[in-house]
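Multiple structures follow.
Throughout, read-outs are computed from the coordinates displayed, never taken from laboratory work. Quantities reported herein were computed from a predicted structural model and do not represent experimental measurements. Cβ atoms are built from the backbone, for glycine too; each structure is taken alone.
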Structure I
């Protein structure tokens, strides 16, 4: 079954992960590249620095953050990268360094991908 999942990049990989894609703009602190077990790193779908700083992972701002982030994903360069993620076969696991994955850009991106698949 095809699925889009979200996980922390610091967690151990799972046999159910499928294609593992880091979707953060910055490399995760303290993580050696050979231990990340990534299939790819898609920085271009991450939110802008301005949006990330404004949001600051404040749960009260999540709904507005999600709206603003979805608007950023309409940018042509981001659309091309997004199409690449949509076209991945099988299960895709979006990885982020964020501790609260349920209110992260990766969770919003997962919803966008699920709707497009």
Structure II
């Protein structure tokens, strides 16, 4: 246990919110796309790739409800939203370093 969540990831642990946000793949890629520059909805659909307009709208609304994204003439990260870019970068670097090991393990364990 730690000082932030002395009893683990219980319902009132603030870390659970961070995990919830970071495990939503569309939230992470949307935040990443917006860290480069503010964008309109259609630009985000194109930049992200593979996301439907409906799912992007839902994702943006959820990120707005967390105070991570704001919408005016375009969508942009808030100051709070920008604080997530560093952890996303760390996770991305981890996946670049260790992604092939995971793939190798999966291929060795799970027959093709």
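Here are the numbers for this structure:
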| quantity | calculated |
| --- | --- |
| Among I, II, which structure scores highest (criterion: distance in nm of label points 7 Å out along Cα→Cβ at positions 53 and 77) | II |
| Which of I, II yields 18.6 [mean count of other Cβ atoms within 10 Å over residues 21-28, calculated] | I |
| Entry that produces 21, 17, 13 once semi-axes √(5λ) of the Cα gyration tensor in Å is calculated, selected from I, II | I |
| Which of I, II yields -10500 [helix-only ellipticity at 222 nm (-39500 (n - 2.57) for each DSSP H run of 4 or more, over all residues; to 500), calculated] | I |
| Identity of the structure behind 83 (criterion: volume of the Cα convex hull per residue in Å³, for residues 45-92 alone, calculated), options I, II | I |
| Origin of the derived value 45 (relative contact order in percent (Cα under 8 Å, 6 or more apart); candidates I, II) | I |
